[in-house]
Structure I
Amino acid sequence: MKVRYDRKTDTLSVILRENVAVAESDEDKPGVILDYDDKGNLVSLEVLDASRRVTDAGKVDFKAIA
């Protein structure tokens, strides 16, 4: 999984599955785009205007819980 924040476009991307082609995209809520593969599995999500929607879009805190 990868998380990227592009300050230039103010877009936050969370890539759940790499090297998987996106077959369909859906803007479920305004400014939130969900990408799916050809089997309907979620591949990634994008948050547009991230600095307005996410607390500190340039910072990620990751914690794996066993």
Structure II
Amino acid sequence: MTNKPMKRVHNGCFYVNETAANDDICQQVMASYIAQLKAEAIRRDRIRQGIEPAPEGQWGNWSISDRD
């Protein structure tokens, strides 16, 4: 087993081998994932600033009781 050096790509977000570094599909997937992370961060910031409403779900009103 040989240890080949890993390359840093996309500003160091990923460490990849030579094959992945030269594969266009791998590069597109990594770029897409980074774009998704950035979009989620922007959305969280908008929610924290009150610009966008928080999603419904677990943060709603919970009526937990053992009585009917």
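0.10 is what came out when FRET efficiency 1/(1 + (r/R0)^6) of positions 22 and 46 (r between Cβ atoms, R0 = 25 Å, to 0.05) was calculated for one structure; which of I, II is it? The value was obtained from structure II. When distance in nm of label points 7 Å out along Cα→Cβ at positions 6 and 30 is computed across structures I, II, the figure 2.2 traces back to I. Comparing I, II, where is percent of Cα pairs over 20 Å apart highest? Going through I, II one by one, percent of Cα pairs over 20 Å apart peaks for structure II. Assuming 15 is relative contact order in percent (Cα under 8 Å, 6 or more apart) as calculated from a single structure, say which of I, II it is. Traced to structure II.
Could you tell me which structure in I, II was used to calculate helix-only ellipticity at 222 nm (-39500 (n - 2.57) for each DSSP H run of 4 or more, over all residues; to 500) as -1000? Computing helix-only ellipticity at 222 nm (-39500 (n - 2.57) for each DSSP H run of 4 or more, over all residues; to 500) on every structure in I, II gives -1000 only for I.
Every read-out reported here was derived from the displayed coordinates using simple, explicitly stated rules and does not represent laboratory data. As the structure is a prediction and not an experimental result, all values here were calculated from the model. Cβ atoms are built from the backbone, for glycine too; each structure is taken alone.
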